[in-house]
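Student: The structures considered in this document are given below.
FYI, it's all coordinate maths here, none of it is from the lab. Everything numeric in this text was worked out from a predicted model, so none of it was measured.
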Structure P
Amino acid sequence: MIEFLKGKIADIDINRVVIDVNGVGYVLTISDSTASLLPGIGEETKIYCFMSVREDGVTLYGFPSYDDLGIFKQLITVSGIGPKGALGILSVLTPDDLRFAILSGDSKAIAKAPGIGKKTAERVILDLKDRISAESSLNTGSDISGFTPAANESSRDEAVEALVALGYSSADAYRAVKEASSALGSDAETDSLLKAALKVIL
C-alpha cells in the first residue's frame, strides 16, 4: 500500500498528475481542487494516496492532506458513491465545507457535484452525519506546497467550537455558523461570526 508520494511533478492536467519519484513516474487521479493547489511542473510536492484495485486495473488517487484522504475514504463507504463520485464531491467542496453541509443537512450543496443527485446527496448526509464531529472539522491542514487554507476556515471552526462548548449540538452550531458566514462574508472574524450565529440560534 502506498501511503504518500514525494517527488517532482512531471505532468499535470485537471484530473491527472504524474509524480516523478526517483525516476519512476506515478500517475494519480485527482480532483479539480487538488489540481488547482499543486505547484508547477518540475516543482517538488507531497501527495497522499489511495490505491483502488479492481479487475480492470489499479488506480492511484491523490490528495493534498490526510484530511482530504480521510473524507474520501468515508465518502466511498456510502452506497452509490464510488471513487469518481467522491472526487467529484471534493472538487466542489473542501472537507471542511462538506462537513458543514453534512451536519447542516445541506443536500443541495453536495448535489452540486457532477453525477451526484439529490437522493445520493441525502444518503451521504444520512450515512455520515453521525461520523462527523465538531472536533474532526478542525483538522483542515494541507501538505501540498504553496497551499494556504482559506482565511475564514479557522474563524469558522473556532465559532463552531465555541457554540458546542456552550452546549449547542454540532448540527445546530454548524448550521448557525454557516448562515452567519454567508451573511458576513469570507473575511469575518471569530467574534463577529459567533455573535451572528448566536442570533441565528436564538
Structure Q
Amino acid sequence: MILGLTGAIGSGKSAVLAVFSKLNWKTVDADKLCHQVYERASDEFVSGLKKLFGDKCVHQDGTIDRKVIANSVFSSKEMLEQLEELIIPEFEKEFQKFIADCRKNQQNAICEIPLLFEKNYAGFFDAVIGIWVPEKLRRTRLKELRNMSEDDISRREANQFSAEKKIELADYCIVNDGSIGETEKQIKELLKSLLPE
C-alpha cells in the first residue's frame, strides 16, 4: 500500500512520518525528493537554473548551490514561480519513481507532500492521510520550534489550502495535538483497518 501524507504547516508531518518509519514503512518527504532533484540534476535542469540565477548557482565541481537559489527566490515571487516551473516536473519524476519502486518491491510506503492536494497528486496514492492540529497550537509550535513570526506563518499559509480543506479532502485524519505516543496509537489503529491481517 502506498499512502500520501499531508497537512498544514506546523501540523507535525515529520513526526508522523517518523512513526511510520518506526513501524517499518518505507518513507520519503518532499524536501528529500527536492534534494534528489538537485543531486541528480540533468544538463537541461542545470541549464535552466543558470538562465534564471546565473552561473553563480553552480559550484565549480558541478553541484548546485541551493543557498544562492534560496536567497534569490526568498525576495522574489516571480523568481520562485519560475523555479517551480523548472523543478516541479523533476520533482514529480522523483516521487513517481519512489512509488513505482515500492509497488514493484511490494513495500508499504508513505510519501509526505505538503502541497499534495494543491498539485493534484492524490491520484498517485491508495489513500491520503491528513494531519490535524488546532491553529493556535500549530502557530505556537512554529514560533517556539522554528522561530517563525506570525507574518512568516501567514505568508507560508497563503500559498496552501487551509488546514480544514486539506482534512476535508483527505481519506483519513490523524489528530496530532497530544503526545507522540497518542499519535502513534492512532496510526496503529488506522493501519489495522487499512491492512487487515
Structure R
Amino acid sequence: MRKRILVLDANPKSDSFINYLSEAYVGVAQKHHDVRLVRLSEMDFEIDLSSGYDETMQMEETLLAFQASLKWCDHLVIMTPVWWGAVPAKLKGLIDRTLLPGFAFRYEKGMVRPKQLLQGKTARIVMTMDTPPWYYILFQGAPALRQLKSATLKFVGFRSVKSNMIGPVITSTASSRSKWADYVSRLGATGQ
C-alpha cells in the first residue's frame, strides 16, 4: 500500500551520517511511496519557546510548512543523532515550536489527558550515536528515545512508534556504515 511518508533529517549539521542515512531511505522509499524530506539544517526559526505556551509566538514559514507536512503524512521517520544522551537542541526546539496546543493536542475540561490531534499516524525513529546502543539502553536508560516515543509522539496520537539505534558511529568502518545504510534502505522500500 502506498503511504505518505515524511522524513525528518534531524541533524542540525548539513553534512553528517544522518544525512547519508536519510538519503538512503528516501532514495528507495520514493519508488514505492509519496515522500517528503525535511532537513533540520535548512530550517531557520527561533528554537527558544521563551514564554512557554503563555504567549503565542509568530510562526516562521518553515514551521508552518513542517506542520502541514505532519498533517499530510501517514508515517513519520525521524533520523537523529544522540548528543549527550538527548536529541539536539534544534530538534527539541522544532518540537516545542510546532507540536502546539490546538495543533497536536488539546486539553478539554474535565479530562485528565489531552485530546490527541495527530491520531492514527505511525512513526519510526532512527538514532545514531557514538555509544554502543546496548550501553545507551541498559546503563543510560535511552532518554532521547523515551522522550520522542512516549512523551512526544504517542502523547499527540501516533499509534505505533518503532525505533532503531545505530552505533557506535565514531569508530565504525565503511563496511558497517554501508550495512546500516542498506538496512535503512530496506525500511524505506517497505515504508517502515
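Student: So helix-only ellipticity at 222 nm (-39500 (n - 2.57) for each DSSP H run of 4 or more, over all residues; to 500), computed for just one structure, reads -17500; which one of P, Q, R is that?
Tutor: On the way: P: -13500; Q: -17500; R: -9500.
The read-out comes from structure Q.
Student: Hey, another quick one. Say we calculate relative contact order in percent (Cα under 8 Å, 6 or more apart) for every structure; which of P, Q, R gives the highest result? If you can, show how the numbers build up before the last one.
Tutor: On the way: P: 16; Q: 37; R: 28.
Going through P, Q, R one by one, relative contact order in percent (Cα under 8 Å, 6 or more apart) peaks for structure Q.
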